[in-house]
Structures are given as structure tokens and as C-alpha cells.
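Okay, got some structures for you below.
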Structure P
Amino acid sequence: MELKTLLFSTQGFISRKLFWITILSLHFIYRIIDYIGDNIFNSYEPTSISFIMFFISQMIPRFFGIFILLCSYFIAKKRNNEIGTYDWIPLFYVISLFFPTYVDALSKNPNLVLFIGIIPIGITFYLGLASPKGRN
């Protein structure tokens, strides 16, 4: 399967193996980019950082995170086509990926964020481990 079809199409099916490879790779790359951006941002004093360095270190990883959310929807949709469950699961999956970050920004309660973070992990394991439906 082509990378463009894998990341930007809702048509077709995706196997368990390809689902896990793709999801884990995308989120691993995001974590690396976010870690590098945070290290660059923290290496400057708050009064001496320029707008360009702020944009490179903080905004580019966030834009890439939005890209990951979009790609996660398409991957989950293809996996959902394979297992033949409810059509709302991929949308709920993407919302659940975003929701812990939103709660963290509002409440600053790490226990609540940890509890809400279990939901996307559970959906990921459901999508990644569910048996495919029989196709004719």
C-alpha cells in the first residue's frame, strides 16, 4: 500500500500488523520531534528567545501533532473497515487522542489526565487486536 493511500484515504482495509507499525511509527516520530522542540525551547532564556526559534521549537511540533491526528483518523477508519464495527469509532478515537491534552491544559490534574489517557489506549488496542470480519 502506498504511503499516500495509507495516510490520507478512508477507502480499503489495513491489517493488524500494518496498523500497529503505522500508528506506533507516527506517534514515535511525533514524540521525538516534540522532545527536540522542548529541548531547544528550554535551552533559551525566556526573555531572549526569538519568534523564529519559538515557532520552530513549539509550533512545528504542534502542527505535526495535528497532522498525526488526521492520519490517525484515516488509519483507524481503514482498520474499522477491516473489522466491520461501528462507523463512529474512528472519530471517537481521534477525539480521545486529543482529549487528554485538552484536559491537561484546563485542569493541571495529572491523575485526571492519566485516567482519561486510558481511553485512547483502550481504543487503540481494540482496533489493533480485533479480528477481521469475514469478507466474500
Structure Q
Amino acid sequence: MRELDPAQVRAALALDPEWSAALQAQWCELIEIAVWGDLSTVRLGTAPRLRKRLLELGERLKSLTASRAWIPHPREQLKSALAAALGARETLTAVAGALPELAPGPDAARLAASHQALCALLERNLPAYENAWAHLLDTQLDD
């Protein structure tokens, strides 16, 4: 197994700061609507579960955009980044699954639109990052 070039790994893990800031801002909009919006639910307990998922999403996005410099091995840094990306995607999907449980209304529509905007924003850059991280891990297997 070949050693990873730490400089290459650092470069691959350096996320676009504007993209990271946009993710945070879009997530803040989601939280604002979920907490302060006038959301009605079809089932009891739906709104608190949705808020909990949105908080988890924020944690996942923070993990995705956080520095991995504290992880000593480049391979583990890449694996951590890929795991964070997967976690963010899974939580976005969980949020999408909860949205249909909201009763129709202006704030429910705003929340759905904000969620779609966050999904689109994430997909704008994340696939390229994931491919770069996976490619670097694959280069270790090349002989």
C-alpha cells in the first residue's frame, strides 16, 4: 500500500469557504423557519422530531466542513470526510421524509423550499469533493 501525500490530502480537504458559509446560512434559515415558523402538523410530535433532525443536520454539516488537521493520519482524515458527507446526506434524507407530515401552509412551503435549496447547495460541490477523497484513497491501492 502506497503512502498518501499529506499535502495532496490537505489540498483535497480544503473546502471552498464561501460554500461552507453558504451551507451554514442555508441551515440557519431552515432552523429559523422550523423554530419560529407557523408549522402545523398532521401527527402529534412531528414538529419536535423535525427540529431534532434539523439540529442533527447542523451537527453533520459542521462535521463535514470542519478541519481534519487534528487527525494524525491522512488516510483517516479522508475516511472521516467521507463519513461526514454520508452522514450529512442521510440526515438531509431524514428531514425530507419528515416534511410531508407537515400540514400545508406558507411556512411549511418555505421550509420545503429552504430544504430543497440546501440540498441543491450541498450537491453543487460535495460530489466533486467526495470523488477527490475517494480517488486519493484508491491511489493507495495502486501498485
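Just so you know, all these numbers are worked out from the coordinates, no wet-lab data involved. Since the structure is predicted, the reported quantities are computational estimates derived from the model, not experimental observations. Cβ atoms are built from the backbone, for glycine too; each structure is taken alone.
Table for the structure above
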quantity: For 5.4 (distance in nm of label points 7 Å out along Cα→Cβ at positions 8 and 104, calculated) the corresponding structure among P, Q; calculated: Q
quantity: Structure responsible for 29, with relative contact order in percent (Cα under 8 Å, 6 or more apart) calculated and labels P, Q on offer; calculated: P
quantity: Mean count of other Cβ atoms within 10 Å over residues 48-55 from the coordinates reads 16.5; which among P, Q; calculated: Q
quantity: Read-out mean projected area of the Cα convex hull in nm², computed value 8.9, structure in P, Q; calculated: Q
quantity: Distance in nm of label points 7 Å out along Cα→Cβ at positions 56 and 96 - structure with the largest value, from P, Q; calculated: P
